[in-house]
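Pasting the structures here.
What follows draws every value from the coordinates through simple rules; no lab data is involved. Bear in mind that the values here come from a model prediction, so they are computed numbers and not experimental data. Cβ atoms are built from the backbone, for glycine too; each structure is taken alone.
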Structure 1
Amino acid sequence: MLAFIGFLMVIVIIYLLMQSKATPAPIFILVPLVAAAAVGSSFVEVSKYVKDGVAVTMPIAVLFMFSIIYFALMSDAGMFDPLINFLVKKAGNNVVAITVATGIIATIAHLDGSLAATLLVTVPAMLPLYKKLNIRPLIMLVIIGSAMSIMNLVPWGGPVARVAAITKVDINQLWHTLIPLQVVGMIIVLAFAAFLGVLEKRRGAGMQALDVNAAALTAEEQEQNAAKSAKAEALKRPKLVVFNVFLTIGVIALMMFTKIPLYAAFMFGLAIALLVNYPNVKEQSARLKAHAGEALSMATILLASGVFLGVISGAKMLDGMAIAFISIIPPFLGPYLHLIMGVFAVPIGMLLGTDSYFFGLLPVAMSVGSKYGIDPVNMANAMLIGKNYGVLVTPHAATTFLAIGLAGVELKEHLKYCMPLLWGLSLVSLFAAILLGIVKI
């Protein structure tokens, strides 16, 4: 009965998330409460489940709130502008340089872990150049997707935060384990971008003249992108770019080389950044309000998911599900379950979506894997690394539609071109993780 209700709870949560019947928070709260009642848990027991689950996700939710606002504030102040402008200028009409610059800009833009922010920074900056040189926008999207995938391994990124909540491993410790893969991954992203640039150049990009209408359209788009609103310009702090860069380096250094909570580092950084960049009280309030929506949205989901984690663990549903699941797996495949899940993480993640994948499938896979001697963190790492490469090809994710809308491509074209390439990169990344000892065979 525990296994049946546990599976039913996960299926219902996945279905509701995929069908967009409600926002994730009420789904993660109400469905587990109904499931807990169905297995006969008392009010006192359910209260303990909720308390224990939310205690796990609370620090991560706080980290999300402050990190998102911090990096959004840095973007408002123009900390990234000099580097982006430099890369775009240096790329010129060189097709390979433009694709590599796309990878660099997307990597830097994704420091805040926000998919939407990365798209809004990278696509408008690079699309005019792609059109001018007749480079397919799909190339840009797949490069951005690959950069997002490796940068999502930062501790304030959504996937790592979810894994930390589920495995109950210190998020800083988890990140330190993944840093070598991030370094290798950045090299892979740039090499991949250069390779695509060479292919596009052979296809004729950079040599074909655009017709008058296309040229006029490109000029118009460049003018629109260059003409920033007075409100946005008023937020820029060009004289404080150096200060903001060193402040950001300091925040990251605190996380890497000290044992203070990660959210505390961003709290300190945000407090200083607000006072220095926007000393006026009204400006400070305006900046906080401008980015509070996105920050609170993710924090709410993480806190709500604590109810799900508390119920599925506290009510022993996870144990029952693992026993039921393990009975249908051929014994000879059991010890390699983490590798199987890592290999198929992209298509599975595309089907389930982020929250369903991490909060629904991962706990079950970890429990099943432990029966075969697979360390839960080892299972989580394999599934995390693979799933990240599906972030921009999930057909029911809002960011996917934002990406194709900004780039002006069809969803079918986007999935047909980008999905196989990103899946292939996920396998390369998984293999690199095995060589680095992050994922153990």
Structure 2
Amino acid sequence: MSTEDFRVEHDSMGEVQVPRDALWRAQTQRAVENFPISGTPIEPALIHAIGRVKAAAATVNAELGVLDAEQAAAVVAAADAVVAGEHDAEFPIDVFQTGSGTSSNMNANEVIATLAGRAGTEVHPNDHVNASQSSNDTFPTAIHVAAALAVADDLLPALDVLATSLGRKSEEFAGAVKSGRTHLMDATPVMLGQELGGYAATVRYAGERLGSVLPRVRELPLGGTAVGTGINTPPGFAERVIAVLSENAGQPFTEARDHFEAQGTRDSLVELSGVLKTYAVGLVKICNDLRWMSSGPTTGLAEIHLPDLQPGSSIMPGKVNPVLPEATLMVCFQVIGNDAAVTAAGASGSFELNVAMPVIARNVLESVRLLAAASRLLAERCVDGITANEDRMRQYAESSPSVVTPLNKYVGYEAAAKIAKQALAEGATIRETVIAMGYVERGELTEAQLDEALDVESMTHP
């Protein structure tokens, strides 16, 4: 690029060359040059949340006489454009940057100031856009806003889609008996609907867990400014800005109960990440069960069939794999890894500030985004299309040695174990083996009692 492609900007450290058409200015450019690490900028959801904070702050600064009406209106209009996603490309700073997020906060201040200036009102990035604020309280506030909105608007509805899909399938297969399994070994019968209902409950409980942590995520550090004391913040600023944020975002945000806790820790985000990990762990179990039950078609369990979505091999014609459960598993592994990073980052608070906030934001928001997308896809392109091989499932259930369990009350545990082992060795059914071993002939139980005890459906609802 030639010198004509740049313009000169300055900040407190001197002059910097900035791409001519960029909306950002000197401090953003310094950060771009200082942190060429991953090539991954902050999440768009966080960019939009920063815009929300800036717009609300400008509105209240006008009410409190910190900004004049023209300045505030210009900042709000520019910030609203950021919220709308119109300028995401103007936020190029790598996520691995200064731990307070100061670079991204100044990126927003500069972009908004430039937009306001182009619309006819000159405002200063620090003096006006950042008025009554510090990166140390606005950046974490934006993370909390972004996380709360992402969970409420995207993840919770996605969980409802998946739980509803699993619930419908639970009802559809409420009468489909199959062998239960513990330790991957045969166990007493269950209904396929019962298993699917358990999966639905796992997803529903994840929603409950998210609902319980959201009030703490919605508790915002805004107003603490640099260290928690609220220096340079006019009285009533935080309370009023948070009220405006709540109204505009449709979320019940509240001011931090203790600004020193809110400034120095990110514990509520660590807690949220832990809930996301818990859901991911549950989803791993669900996806692996679906893979096991659909394994085959001739050498596996083949109890259910998942929708055929794409060819499964570049060399084996006709092979179809459980691709969506596999993709979802990888999402879950990523979320579990993200939580490990969030845990370490959350422990990186020193005195009045956590200094790993950008990576906390990246990982929490990515986890929410991935889980929401994967949950919807798993529901709509996999679970909704599940069919069951009910004859095969019944055959497994009736041939399992574990169906001997109800005979314990007639012949005792040790005798029942001998029956099971002999039936397995001879390839006979439990009923045939009981009769062959003379239990009915000796009157230890009647054939009617035997039939009742070995009714696999009744074993699922004792």
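Consider the structures 1, 2: one of them gives -18500 for helix-only ellipticity at 222 nm (-39500 (n - 2.57) for each DSSP H run of 4 or more, over all residues; to 500) as calculated from the coordinates. Say which.
Considering all the candidates, the number was obtained from 2.
Tell me which structure, out of 1, 2, gives 2.6 once distance in nm of label points 7 Å out along Cα→Cβ at positions 50 and 394 is calculated.
For distance in nm of label points 7 Å out along Cα→Cβ at positions 50 and 394, the value 2.6 is produced by structure 1.
Tell me which of 1, 2 gives 2.9 when you compute distance in nm of label points 7 Å out along Cα→Cβ at positions 242 and 362.
This value belongs to structure 2.
If we compute mean count of other Cβ atoms within 10 Å over residues 10-17 for structures 1, 2, which one ends up with the highest value?
1
If Cα extents along the principal axes in Å is computed to be 100, 52, 35, which of 1, 2 is the source?
It was calculated from structure 2.
Taking distance in nm of label points 7 Å out along Cα→Cβ at positions 74 and 266 from the coordinates of each of 1, 2, which one would give 3.3?
2
Given 5.1 as the derived value for distance in nm of label points 7 Å out along Cα→Cβ at positions 26 and 378, which of the supplied structures 1, 2 does it correspond to?
Going through each structure in turn, the value belongs to 2.
Which structure, out of 1, 2, was relative contact order in percent (Cα under 8 Å, 6 or more apart) derived from, given a value of 27?
Label of the originating structure: 1.
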